[in-house]
Structure P
Amino acid sequence: MDGWIADWRQKNSRGRRRPWLWLLVAVLMLFTGTGWGVMNYAWKQVTLQVDGREIVTRTFAGQVGQLLKERQITLEAGDVVLPALDAPVTKGMVVTVKRAVPVKIIADGREKELLTPPATVAEVLNKAGVTLQPEDRVTPDLATTVKAGDTIKVTRVTYKVETVNSEIDYQVERRPDGAIEKGITRIVQRGQKGILEETYRIVYEDGQEAGRELVATRVVKEPVPEIIAVGALNMASRGGYSFRFERVIWAVATAYTHSGSRTATGVYPRVGTIAVDPDVIPLGTRLYVEGYGFGIAQDVGSAIKGNRIDVFLDTEAATARWGVRRVKVYILR
């Protein structure tokens, strides 16, 4: 009897101790799970993009700045971090470090160098405070991403409209006139130049003219043609004689007399001998000189050049009376 009671007490004692054991196991599992959960929540996987590399890492850092410090990533002036340094670190986050590169900007006659993270030309100009006008030309293109050592050139392009007046040459009309001797001309109507108005669109690059385009023309004043009557008459009557001629010229006529020398053609001068410029009237040409009469081109003179002649007279008194005259000289056939 005593043995049965002892066995019962021992089994009852074991039954009372088992709940405490299970309670302890439960508490341990609770703390273990909580710790794992807390650690799993605080330990985040992120991706770092820096210096051309992509690094996948886990971190307990709370902010991006702490993450970079933890990974010993040093930032230089002009570097940009995305997201910002004070942004909280979250699971799966991608943190990008854009290193600044040196870039030169040429605009408005000045050069400027600055450090900038890789960005488009438009973004760099905006950062540098360079304002663009619609007509400005930028090299490289605004959408281009800059690289270290790139030069951005801004060419200021402006336009101006300019009006220029120029002369229009008049035409010359030559009309035969049978009332005028052949070789003689007379101006019937004097020509007048017209005025042409031209409008240009001029392009300037950095203040210097780079080109112009004619956009409009207008005749402000029409030119007036010059009308010249051209002699067609080739027959003349003088002193009861009628003769045909090839042409008539106006000439300045002087007179000379005996000097004892022969003429350029080797004969002694006499009335009817006329000195001429052979480039105008060939020697040997038969002539009729108003106020003098018929003659032959037989002599030359140092002062007889162009439309000048020297007629021979017998006496000094006659040459003095002749003086200097403007006469018509008929070149005979």
Structure Q
Amino acid sequence: MSRPLNGIQVVEMAGIGPGPHACMMLADLGAEVIRVLRPSEATEEHNAHTLRGRRRVVADLKDPADRDRVLDLIASADVLVEGFRPGVMERLGLGPGEAMARNPRLVFARMTGWGQHGPYAAMAGHDINYISITGALHAIGTGESPVPPLNLVGDYGGGSMLLVNGVLAALVQRATTGEGQVVDAAMVDGASVLLAGILELRPDRTWNDTRSNNLLDGAAPFYRTYRCSDGGFMAVGAIEPQFYALVVSGLGLDADLLPDRDDPASWPELTTVLAEAFDAQPRSHWESVFDGTDACVTPVLDFEEAVTHPHVAARGSLTRDAAGFVTAGSVWRDPGD
């Protein structure tokens, strides 16, 4: 089956983080991605997982001849993706004005942490910084301190996913208007969008701003992880009463003797009871008890374990590359597979 972006050409200005990750997904969806590298980057690792599905062009963007060569690529492209600080592409003579004068149908997609405008626009930053000022980082971690959620929330959830969303929306609009547009994807914006579901819980006090004191932040005994006797962990997500009842049954506990799960004041006591039950057996035991049930209880796997999990393997969610290392599967799934 033809991939949805077959025939779409993307020019990617080489960078790191969410830009390449977004272009990986566009390539997975069938786009032809041309990655423009500086001469100093010409020996980059071609087998890097996020750089799959590319062909590469080396260009010194300060050389007028090379710059014109890149403009020629842009003139026939559908999408340009760049992740420089605001103003860099303009100074190189490759900004939206120059690029879209050559190609009015171009979707000019810009990926930054802070966005193209605002007091922090010209400042350096990383994922941890972008999510810190949105409230996201404050909400994640222990009662003692916030804990960075890897760089999944800012760079990838709020960054590359927002960029791909903007590119696809712009391509849909172009099909109607015939005109391209500038997509300003900022990680600080994307991280804020990801918070929508949590923020809507605050007005009725279903969520408060004290860390580790809420339904989804590890405080609830039915939505957290538990250590097993062998040091492994099980993840419990039994929010609904009927799922929670299956957890209690699987653990061999008497529901009538347990603290009230719906009373947050009882959560510490109930957590202790459940923790003791899980700690009585190795992870493999609990996997066999809860596998295939609606208890919403699953093992916490490391990457080497995850790639061999029957469901992950069946979906191709994770795979191994030619060297045997674990890599992310393609976002494209042929319906016939």
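Each reported figure results from applying straightforward, stated rules to the coordinates on display, with no laboratory input. Everything numeric in this text was worked out from a predicted model, so none of it was measured. Cβ atoms are built from the backbone, for glycine too; each structure is taken alone.
General observations
- Which entry (P, Q) yields the derived value 78 for percent of Cα pairs over 24 Å apart: P
- Structure from which -6000 was derived, helix-only ellipticity at 222 nm (-39500 (n - 2.57) for each DSSP H run of 4 or more, over all residues; to 500), options P, Q: P
- Each of the structures P, Q was assessed by distance in nm of label points 7 Å out along Cα→Cβ at positions 126 and 262; the largest value belongs to P.
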